[in-house]
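Structures given as structure tokens follow.
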Structure 1
Amino acid sequence: MKIAVTGKGGVGKTTISALLALELAAQGRKVFAIDADPDANLASVLGIPDADSIRPLVDMKALIKERVGATSEDIGSYFTMNPRVDDIPEQYGVRMGNIRLLVLGHIPKARGGCACPENIFLREMVNHALTQQEEVVILDMEAGVEHLGRGTAGGVDVMLIVVEHSRQSIETAHRIYKLARELGIVHVLAVVNKLTHSSELTSIENALAGIPVIAALQDDRTIREESLQGFGVQYTSDTKAKIKDLLTIIENRQSTKPSCP
């Protein structure tokens, strides 16, 4: 099962990614968590010790040059478009129980576009994870489908768009939904987060017209307070039950393959 989690910054997508990973791990499942958000903090939310010391793949210039043949500093150099990455998760992933985490990192826009060596390396890593890995894959993405090409997207079973009660979040959700569907992702679903009142859910569902809402999570002060203290994500029994229900829905959805998107 391969789950990509996205949404506007600040809606809680990294928290949702971590909660899914932790619940799956608690059930005895092997989880490969990938932090593909430039503002990488999935490690700290998971509660991995010394999270700040984890080196993102994009900063491993020697490795990228070895595999791709160049880095963005090597102007005019030739490089391969299909570098070997199958050994990267085992060598550079950080383990915590049943969870293995890989942090991709951020490519500065001013120094490289979609075809820069670093981006090629990261995209191949994502492609490998989504099409080859036997573990459950949780991909914590930035707002959009930056790391997904048309071929890679075929490995995504479910894309979750995390939304909150704001116009900006809804607008981002519609943009992501459109792009994901154009890439051929069949199951593109919304998870409402940070609800403070039941009436908010109705207005969000109306605004998300056309995007199925499969779960709604209340604003959990425990999560926010533990985060401020620098601890891994903690959550109430109600949130835990909602995450378990969400996983059941996801698994039921991804096991159903419609004949067309």
Structure 2
Amino acid sequence: MNIIDLFKYIFLGFIQGFTEPIPVSSSGHLLIFQKLITDLNEIDFEILATLTNFGSLLAIIILFRKDIANLFKGFFGFLSTKKEKYKSDFNYALMIILATIPAGIMGIIVTKLELFDKLEENIKFVGLTLIITAVLLFLIRNLKGKKDKSEITFKDAIIVGLWQVIALLPGISRSGATIVGGMTRKFKRETAFNFSFILYIPISIATALLGIKDLITSDLSINLWIYYLSATVVAGIFTYFATIWFKNIVKKGKLIYFSIYCVIAGTLVILFLK
């Protein structure tokens, strides 16, 4: 085992884990650091992304476990009993399902047709989309909605779902796009945050399932498995704590910090990376 190589994997796991929940694009940052770190030829970035995303998924599930349990209880409880006490969680579950559909369909199309493969190779495009993310965050920086989860409509869910489609572009933050979508629909900040992260779960599960084939057919040595799994654990840990940190920032309405960061990062990428 090479300690330096292990450190590279762990560092990329940290990048994925820390940037996954915050509105700066984890996929964009992986592409940036793929350019910055030398001697990464041995790393299969598709496998790395699949496993580290799975680590992030587990962290989000742990953080939102009570919400998830209530949604399942409410959804199936209302279907089987039609009791009023389950109706609110049943409706919320429907909104999550509805908001998942646009990105789910488009994600399959993008994957099958390899629509964004060329864009991912163009690091300048990632810089541009980081700046677009910055602009979006800046535009909603002062919005304070009044809708809580019980007031989310079918139209709201579809529109937030369409914002998640935009996040399929490399460099556009998924959490940023869906929170922006929620805020433009007059969600409360906490409502927009929670809806965004519950919405992350089905999409991330689908991504993980699609990546299983690559894992099964891969011919990785024991050392490489240790490297990838180390990156996965690190990603999960940092996603957990970054999500808690980000939630507090959203409550305080301080998304402008991420807007400033994305402008700086995007500009540096455009000017200096190729």
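Just so it is clear, none of the values below were taken in a lab; they were calculated from the coordinates. What you see is a predicted model, and the numbers here were worked out from it, not measured in a lab. Cβ atoms are built from the backbone, for glycine too; each structure is taken alone.
So Rg/Rh (Cα atoms, Kirkwood Rh), for residues 16-95 alone, computed for just one structure, reads 1.23; which one of 1, 2 is that?
This figure was derived from 2.
Of structures 1, 2, which gives 19.6 when mean count of other Cβ atoms within 10 Å over residues 56-63 is computed from the coordinates?
Numbers: 1: 15.8; 2: 19.6.
Of the options listed, only 2 reproduces it.
Who wins on distance in nm of label points 7 Å out along Cα→Cβ at positions 104 and 200 among 1, 2, i.e. which is largest?
Between 1, 2, the highest calculated value is found for 1.
State the single structure among 1, 2 that was used to calculate relative contact order in percent (Cα under 8 Å, 6 or more apart), giving 26. Please report the intermediate quantities before stating the final value.
Details: 1: 26; 2: 37.
Attributed to the structure labelled 1.
Matching task: -26500 is the computed value of helix-only ellipticity at 222 nm (-39500 (n - 2.57) for each DSSP H run of 4 or more, over all residues; to 500). Pick the structure from 1, 2. Let's see the in-between values first.
Values: 1: -11500; 2: -26500.
The correct label is 2.
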